[in-house]
1. Among the shown structures 1, 2, from which was the value 29, 25, 19 of Cα extents along the principal axes in Å, for residues 117-172 alone calculated?
2. When distance in nm of label points 7 Å out along Cα→Cβ at positions 13 and 197 is calculated for each of the structures 1, 2, which structure yields the highest value?
3. From 1, 2, which structure was helix-only ellipticity at 222 nm (-39500 (n - 2.57) for each DSSP H run of 4 or more, over all residues; to 500) = -11500 calculated on?
4. Out of 1, 2, choose the structure whose coordinates give relative contact order in percent (Cα under 8 Å, 6 or more apart) equal to 16 when calculated.
Structure 1
Amino acid sequence: MHLLLIEDDLDLGRSLQAAFRQQGFSCEWLRRVLDAPPQLADVAADCVLLDLSLPDGSGFDLLSRWRRADATTPVIVITARTALEDRLAGLDGGADDFVMKPFAISELLSRIHAVVRRSARQAHEAWQLGDLVIEPRGHAVRLAGEPLTLTRREFQLLVELAREPGAVVAKGRIAQRLAPLDEPVDTATLEMHISNLRRKIGAERIRTVRGIGYQLVA
């Protein structure tokens, strides 16, 4: 899972990045509105964590800009503001959840999983695609009731394809979401992981759409 964190507090940012690495997430950390992408599609994040009070502007304005561009990426507002009107403004402005500082890292992780699950149109912790069952939070996969052993990369790849079952997911988007910032995934590496994953879940389940990407078939 790839996260975008926009937070100016250095101590909190470092703590969150450490927690995300332990979960196997990659995270891009920005500290100013000016550094934020004009459109969320530019970073292919699975979830955005957005502080409202940034040194050079308001997180409210940033959120409004993204939603006006029809961005559907889940956004969790993290803020020290406690006023009811701020929470309502955030939710009405397009936030998917609202977490007030200080918060427990475990709670934030649960909320990230929840909004990503809703975004993927999955109502349960276990995602069911025919006889293939994926548990993103438990890092487990079962095929016809039998557990599968996948590498970390193979599991991440399967989750990315399963977010939009039946949809064609572009190679560039997959590579960006799979790669921590210091470990880029090139085309050859991605194709190797696809080949290994096909061998484990069945070659017919992953269709190549030439020149575009891959499609997970239930």
Structure 2
Amino acid sequence: MDGTKYRHEYKHYISMSDFLSLTGKIRFIAEPDGHMTDGSYFIRSLYFDNYADKALREKIDGVSVREKFRIRFYDFDDSFIRLEKKSKRSGLCLKQSAELSRSQTEMIINGEYGFLAESEDPMLNEFYAKLTGELLRPRLIVDYTRQAYVYPPGNVRVTFDYNIHSSCDVNMFFTPEVSPVPVPGAVIMEVKYDEFLPQIIADITQLYGRQTGSFSKYAAGRYI
């Protein structure tokens, strides 16, 4: 696949009781993510789409090769902001990122993105091409709380996302009081790994009677 490293990824839409049970087990096997403070961390993402809702439609239609762009930061720390491109190919995923400053992010939100074309980072160059060629625009803010655990064999990462909210007021990206709308539902468990999933993690995260899904926070937020 063009020389890049894609990873396996699957998601489960789980209940709060599942969440409490699973985290009670996995913390004895896997290591807590180093970014967690007091057991979790906050994520805010700004998703981009075009006038025809290309990213949204491709997700809903189950297109096997697709991509989406978002800008993300954590715990309201605007010193660490990333543009991320998430690509999907036949169920495998790839995430690429590039650094942005707060002022650059604000310029992008305001439609002032010419500086991206002058960057030496090919990721930012590509984003500029998509903003101008496909008319990508900021469409939705999504907030949530995450617990994350890592298991080095297989390069496994297990995350639990909850308290999911969204807002169409993209100009409030750096404002804590964005008053987002809650996304109905409970918790999303996501498991990512390289070539193999160790059996001990497979056993812990296997939920009988639950279907592996393709939940999208962006899609869910758009349909509120």
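1. Value 29, 25, 19 for Cα extents along the principal axes in Å, for residues 117-172 alone corresponds to 1 out of 1, 2.
2. Sorting by distance in nm of label points 7 Å out along Cα→Cβ at positions 13 and 197 in descending order puts 1 first.
3. Working through the options, I get structure 1.
4. So the calculation was done on 1.
Any read-out appearing in this document is the output of simple, stated calculations on the displayed coordinates, not a laboratory observation. In this text the structure is predicted, and so the values were computed from the model without any measurement. Cβ atoms are built from the backbone, for glycine too; each structure is taken alone.
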